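The numbers here are math on the coordinates, done by the rules we state, and not lab data. Remember, predicted model here, so these are calculated numbers, not experimental data. Cβ atoms are built from the backbone, for glycine too; each structure is taken alone.
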Structure 1
């Protein structure tokens, strides 16, 4: 079983993540983790914070000489802006002179303040911030490193940004990841890319924000990950939970998702065929997103995550109430992005990779990477 736990606040000294259950012998370096974290900072419409904050990665346990040891892996991601926040975010006893009392609609501020009895929204927003996803992406770098020897590749691309929707039928493959990342909005469709950039510029001028949809694709996933026997073992339910856990994500689709509900059964499912050349079964379409009955079919896994517009606007206009005076006002402003949808795609890759890595470990078992690969190969060889 692969488990991970993150800790830390947005403007705190550091974020940290502990990953348990990785096999021994998995190659990993600080540079690989930093590379994934750099991808998370991509995207047209990001704010200046992406330039100010750098991810200082330290592997603090579980790795020796570039290989995992089979023990828990600890990763620390230092915050280069900590000196500016050391007083405000100090763990020592004290209190702030500038409490945030104007909660933002659409954020965790007010519900969190009421739940925990806080009078300062910063006690909530620092942990609720999407900055926490940097720790997840660090964990995801190890999950991707585990999936690679199993011939599984996970990537994402933006298919909608604001009102602009890509109409392209072609999807990127593993070899196209650099091209996707080179796009200012991480879109594989050049026509839609230009319109998305215009959409971001228009929202920026208005001091507003944009949401959108990313599609995550997992290639090479073997048949049989997940299970039909329990609700919490179904692969699609685990993917849905993982994607919905990303800050600001409000909807998840697997395969054709909501569109399938409007079709007749004859047009909703993936025909099964026998491939003589490959000596195995194949699906002739991917309407189910590579998952049937809670299990991977061996086909392309397709999942989409929809992100709402960010709750912090550069032109604060959202009506709220000051929790001290109870007077009507507008929500406060922190540094923010026009959109974080392109970056959310990288986080969505991470969550899908972590789920698939966990299910691969559950299915194939083993304490070392060579043992897991042998078990996978033996399983695939047994299929007829």
Structure 2
């Protein structure tokens, strides 16, 4: 990484919708900016007792009781707390925090404000189960107008992909892709088991909607029927999904709740193939990239995934062999099961797919390069 270019700079990350120890916020942005010399504080939900780690101070904000409180009250509580701190950069992580930005600019004009766009929030509203179907288009339209209108008041936009960033017509904007850090890759390489010795043939990592979870169950049922003795693991689901699918899974499939981020390489490094299922195309996926794909690669897994536009562009730019990552356009559970079997057969016949993907990930998809972009972006904003 570049030298300590942020020496004497103070950065406050604020989140209402994520944990303070969220992978992107803490492990990537906060830790890397601290390594570049900045004094870093995170304001967000934090369950642990440790309120300072790696020289990063964490200020706990109690979780809101419901969504109305989160969207309308919690941002102002965060502003009240954050206003006590003298900082150079205020970096917000959630769309609802945009409502405080005009007030921040009025009361604290010396602070540069940055909005971190994690996802296509307006289109995500359309698939949320907590809204009645008839209201979703209207609420999505209102959210889109409000988000883009209020985003004009921040000094800069940071998005997790270029297409998502480009949806905001702001003169100061960059994309900082959510790739794993070098620390993640180094640890993954250290703990990964040789492919032939790995316990699990297949792993699916991360949260699942109920619809995707049931699709995954169908896929695994077909996989286990066609390939006797297969061992699979679903890791990282929410408790309600765990209870929904635990009795539906085939013999040989293990299921576990969410795990800490430092446990991820241990799980992935013990599986031959990583799976991602997004078989139901929705507008929010057009600008998204599942981080787990690069975590799979970094841990030496072969990859079977749903086809996604931005993901495909990254594969092309990285010159990845199309046989090392099987991308499925829509498809049914049987399509995914057959692709997994094809990948496993190749690996069992000596084709070291995971090792090739691991090499590409280490070279092409590393957070530290994105961190340099983010640090230089801060410096440009501070000069404006």
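I have 15 for relative contact order in percent (Cα under 8 Å, 6 or more apart), calculated from one of the structures 1, 2. Which structure is it? Before the final figure, lay out each step's value.
Working: 1: 23; 2: 15.
It was calculated from structure 2.
One of 1, 2 was used to compute FRET efficiency 1/(1 + (r/R0)^6) of positions 271 and 319 (r between Cβ atoms, R0 = 41 Å, to 0.05), and the result was 0.20. Which label is that?
Value 0.20 for FRET efficiency 1/(1 + (r/R0)^6) of positions 271 and 319 (r between Cβ atoms, R0 = 41 Å, to 0.05) corresponds to 1 out of 1, 2.
Can you rank 1, 2 by mean count of other Cβ atoms within 10 Å over residues 231-238 and just name the one with the largest value?
When mean count of other Cβ atoms within 10 Å over residues 231-238 is calculated for 1, 2, structure 2 comes out on top.
Given 20.1 as the derived value for mean count of other Cβ atoms within 10 Å over residues 103-110, which of the supplied structures 1, 2 does it correspond to?
It was calculated from structure 1.
Between structures 1, 2, where is mean count of other Cβ atoms within 10 Å over residues 87-94 highest?
Sorting by mean count of other Cβ atoms within 10 Å over residues 87-94 in descending order puts 2 first.
Taking distance in nm of label points 7 Å out along Cα→Cβ at positions 23 and 263 from the coordinates of each of 1, 2, which one would give 1.5?
2
Which one of 1, 2 has Rg and Dmax of the Cα atoms in Å, as calculated from the coordinates, equal to 21.9, 74?
So the calculation was done on 1.
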